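> Structures given as structure tokens follow.
Coordinate-derived values only; no laboratory data. Worth saying up front: this structure is predicted, and the values here are computed from it rather than measured. Cβ atoms are built from the backbone, for glycine too; each structure is taken alone.
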Structure 1
Amino acid sequence: MDSAGTLTDAPLGRNTPRREADFWSNFAVRPPATSLFKTTQETTAEVWDSYAASGLTTCKRSDDVLATVNRAYARMTSNTVGSERNRQFLLVSSVGCPSRADDPIQLSANAFIRLTDVIGLTREYYPFYFTRLFHCSYHFEYRDALTDHPTELVVFLRCPRNSQSIICLMRVRLSDLSCVALVYGSDHESVKRITALCTEEDGRRLRMHPFYLLSCIYELRYESWTRWFSSLWSRVNDIETATKMTGETWQSRDVPPDRLDALKNTETLLTYMHSAHTEFCHGENVVSFAIKLGKFCLDVVDVLETTRASQGHVPTSQRERAGLEATIKFTAARCDAVRDRLLEMKQRLQGQINVSFSLIAQKDSKLAKQDNETMKAIAALGLLFLPATLVTAIWSAGLFHLDEGTNWKVYVGTAIALTVLVFFSWGLYMRRSRRAHTVSNRSASPV
């Protein structure tokens with residue numbers, strides 16, 4: 001949006017000054033963008049307004065959500081000097097995802113666009129909705145075009161687990177930490193748990209600091225990840241038990257007999273191993289993001305408090321900030337431990353895969369050796385009868401005329417002599433071949 005208050009396509013991440021009144025009045029500028037998002041006609045959202053006495057409420061009408069957002073935003077913009085007394089927090093949560101046609105977000109298009117506008121998610125950031133990658137970032141909003149002092153901090157967070165993502169968008173006002181936040185995702189149960197955890201005890205933690213929302217998401221995502229990793233650990237134990245390539249103390253006693261019987265089939269076992277290895281590779285990426293997310297949460301807390309202090313705002317008490325950072329660090333430490341265990345399980349699985357392929361190669365080698373011995377026997381029999389067959393062919397041609405008493409003696413003597421000569425030549429050839437092979441191996445050896 002330029003200085004006149006109209007929308008412009010500023011580059012991604014650019015901090016564009018916008019006037020307070022223009023920011024609100026131009027909400028209706030973007031109807032064409034609604035066609036990009038997968039929304040529903042009806043609205044089902046959980047709304048928690050720290051200013052209202054009703055606590056967490058369920059809104060079934062789009063107008064109710066819009067009215068709540070409008071009232072909360074009006075209160076925030078009317079307080080020019082913020083303090084802990086007039087700190088506001090509006091949390092809206094819904095299930096679904098605006099980029100998935102099979103699971104659209106349970107908000108009407110108008111309610112969804114209005115919420116994202118209030119939070120400060122402009123058109124430049126629309127690709128954020130359609131990515132399947134991990135994402136965590138923040139930027140400052142500048143409401144006063146005449147100064148270079150930021151007024152709000154906007155945070156984007158996309159925290160997936162496979163295709164079950166949790167998305168958090170929040171805007172925090174620097175003067176008094178008033179906040180508007182939207183949480184949604186395809187993991188319906190996790191969205192509901194996050195909302196319930198944040199708003200318990202009348203939102204005590206959110207009233208202390210808005211970034212407790214990030215802490216709650218981080219904690220519940222950790223629980224979801226560890227449940228997934230536990231299932232992968234169970235699969236590794238199944239494989240080790242089926243192959244019996246580990247000690248008895250490491251073998252699982254709870255593997256169903258039908259699964260053990262199925263894993264005795266080599267093709268089934270290799271497929272099972274490859275499937276588990278694929279999930280471990282993805283899990284390694286997930287836990288790497290989990291550790292980065294912990295660092296991001298700590299960094300954004302520090303950026304927020306440092307910026308507020310530089311503008312002369314009342315800082316968050318040391319006790320409240322230390323409590324927030326402690327919860328984030330605790331979850332980050334647990335993620336770090338999970339990473340080590342995940343690496344161990346992946347290496348154990350890789351060892352099972354390597355040994356399995358080695359055993360298959362040995363089995364194939366034994367079969368090839370048996371085939372080789374069979375071919376040698378056939379060749380020996382052929383060499384045994386080849387000289388006699390040759391002599392018989394020559395004798396049948398009538399080239400030699402001998403007496404009957406001498407004929408058979410010459411035939412037998414010639415056949416035996418040729419047979420001995422053939423076997424002697426074959427043995428001499430094999431001996432020289434083995435000797436040449438031994439010399440070649442010695443010359444190729446690095447020792």
Structure 2
Amino acid sequence: MAARIASRRCLPIVQWVRRKSIGSATNYLPNNGFRIASENWNTPTCTVGVWVDVGSRCESEANNGVAHFLEHMAFKGTEKRTQHSLELEVENKGAHLNAYTSREMTVYYAKCFTQDMPWAVELLSDILKNSKFESNQIERERGVILREMEIESNYQEVIFDYLHATAYQGTPLGRTILGPVENVKSLKATDLKEFIKCNYKAPRMVLCAAGGQKHFWDSPASCGEEGIPSIESCRFTGSEIRDRDDAMPLAHAAIAFEGPGWTSPDTLALMVASSIHGAWDRSYGGGTNVASKLAAQFFSEDSVHSFQHFFTCYHDTSLWGVYLTAEKLGLADGVNAFMKEFVRMCTQITPHEVERAKNQLKTHLLLQLDGTTPVCEEIGRHILVYGRRIPLTEMLERIDLLRTEHIRDTCMKYFYDHCPAVTSLGPIETMPDYNRIRDQTWWLRL
């Protein structure tokens with residue numbers, strides 16, 4: 001009897017998702033192209049956000065850093081709200097305001113009670129359309145950003161900035177999000193207003209919540225005769241950056257290949273390939289009994305301390321690879337092991353590994369939806385990237401359709417005999433030469 005009851009409860013993931021009462025809708029405002037998308041998860045709180053398809057990629061050499069500077073100025077007061085009254089209003093509602101900038105997107109969002117959603121939409125509208133860029137506030141935030149740039153203790157962020165700088169050298173994606181120091185010191189209110197005028201266009205914006213039409217209805221769809229600025233394509237260059245610092249306790253390195261953009265049919269296969277080894281840290285435990293053969297090897301050799309596979313996607317390109325930390329004398333072994341593994345994935349990956357990776361990816365996608373904020377983030381990204389909200393059931397079914405030969409063929413297409421981008425930081429004396437790393441992309445070794 002107990003077994004029969006348990007079997008009824010353990011539904012397949014896709015059926016379980018279908019049984020959840022999730023209502024979704026996407027609307028387009030006909031006079032300017034502004035989009036509104038919503039999903040009802042029947043929770044007492046909600047997240048309301050405006051996703052703008054604008055980031056550091058839309059900047060020039062002269063104003064690099066303006067998108068991030070603009071994010072810092074978002075909650076410093078508007079024409080009808082001072083900074084003090086804005087902060088007091090948010091606190092009285094028990095709400096939370098936040099914003100962040102990436103290379104392709106800028107996001108402003110609020111978390112509040114569901115009944116306060118109209119207030120949150122009006123507040124975000126006021127912030128985006130009527131922010132006051134007072135000189136004293138600009139100088140204060142300029143100092144905050146400069147202090148933020150001085151702190152480079154997060155070596156992973158440094159490595160990924162290096163990785164973009166070498167992989168997309170000479171293109172907008174190669175620039176940092178914060179921008180160079182000289183730009184941060186020279187940006188003025190006129191630069192911020194000009195960036196908003198030229199880039200914050202209605203077709204580039206998504207309000208991830210129900211309602212709100214009256215607040216964004218008059219957002220301009222074009223920028224005079226110029227219209228919406230086009231995004232410059234970014235070429236990938238196989239190359240490397242090395243930053244040796246023998247005073248650091250561990251070596252940090254990243255190896256990445258160029259992949260396709262978000263809308264490519266190969267994207268999902270690369271996500272599965274990234275999940276085959278996933279992430280591992282020596283502190284996780286498990287010893288040699290972990291599923292990843294590389295993790296078991298590194299544990300027994302005491303060389304690599306941690307690794308993390310990544311798949312960083314953009315509109316027309318992506319970076320697929322691995323970030324690792326290792327002992328000074330174990331760095332070469334770690335890099336060589338990963339290069340050998342990348343080639344093995346092109347020819348000898350097993351069905352068992354693929355099935356495990358697919359389950360890992362599906363679990364990751366489901367765990368990402370834990371709360372209204374990550375759901376809102378996914379809605380905004382989907383609308384900007386795909387033009388529609390992809391249901392979770394559809395995504396899970398597409399993952400199930402992938403077969404071992406699909407993963408092999410995709411890995412062969414993007415990894416085998418291709419030039420990688422390589423970055424390293426710290427005590428990297430034993431880091432293999434770039435030409436040797438490049439040669440290993442076509443070595444077939446058992």
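> Using the calculated result -0.46, -0.72, -0.83, -1.14 for log10 I(q)/I(0) by the Debye sum over Cα atoms at q = 0.06, 0.09, 0.10, 0.13 Å⁻¹, pick out the matching structure from 1, 2. Don't skip to the answer; put the middle values down first.
Numbers: 1: -0.46, -0.72, -0.83, -1.14; 2: -0.30, -0.68, -0.83, -1.30.
Source structure: 1.
> Taking 5.7 as the value of distance in nm of label points 7 Å out along Cα→Cβ at positions 141 and 245 derived from one of the structures shown (1, 2), identify that structure. Before the final figure, lay out the partial values.
Values: 1: 5.7; 2: 2.8.
This value belongs to structure 1.
> Let me ask something additional. Given that FRET efficiency 1/(1 + (r/R0)^6) of positions 37 and 61 (r between Cβ atoms, R0 = 35 Å, to 0.05), derived from a single structure, equals 0.55, which label among 1, 2 identifies that structure? Show your work: numbers first, answer last.
On the way: 1: 0.95; 2: 0.55.
For FRET efficiency 1/(1 + (r/R0)^6) of positions 37 and 61 (r between Cβ atoms, R0 = 35 Å, to 0.05), the value 0.55 is produced by structure 2.
> So, one more: For the read-out mean count of other Cβ atoms within 10 Å over residues 325-332, a value of 20.2 was computed from one structure; give its label from 1, 2.
Numbers: 1: 17.1; 2: 20.2.
Here the read-out was taken from 2.
> Using the calculated result -12500 for helix-only ellipticity at 222 nm (-39500 (n - 2.57) for each DSSP H run of 4 or more, over all residues; to 500), pick out the matching structure from 1, 2.
On the way: 1: -21000; 2: -12500.
It was calculated from structure 2.
> Can you say which of 1, 2 returns 20 when relative contact order in percent (Cα under 8 Å, 6 or more apart) is computed? It would help to have the intermediate numbers written out before the result.
On the way: 1: 11; 2: 20.
Corresponding structure: 2.
> Assign the value 0.25, calculated as FRET efficiency 1/(1 + (r/R0)^6) of positions 157 and 389 (r between Cβ atoms, R0 = 25 Å, to 0.05), to the correct structure from 1, 2. Please report the intermediate quantities before stating the final value.
Working: 1: 0.00; 2: 0.25.
Source structure: 2.
> Here's something else I'd like to know. Match the computed value 2.4 of distance in nm of label points 7 Å out along Cα→Cβ at positions 125 and 285 to one of the structures 1, 2, and report its label.
On the way: 1: 2.4; 2: 5.3.
Working through the options, I get structure 1.
> FRET efficiency 1/(1 + (r/R0)^6) of positions 197 and 301 (r between Cβ atoms, R0 = 41 Å, to 0.05) computed as 0.15: which structure among 1, 2?
Going through each structure in turn, the value belongs to 2.
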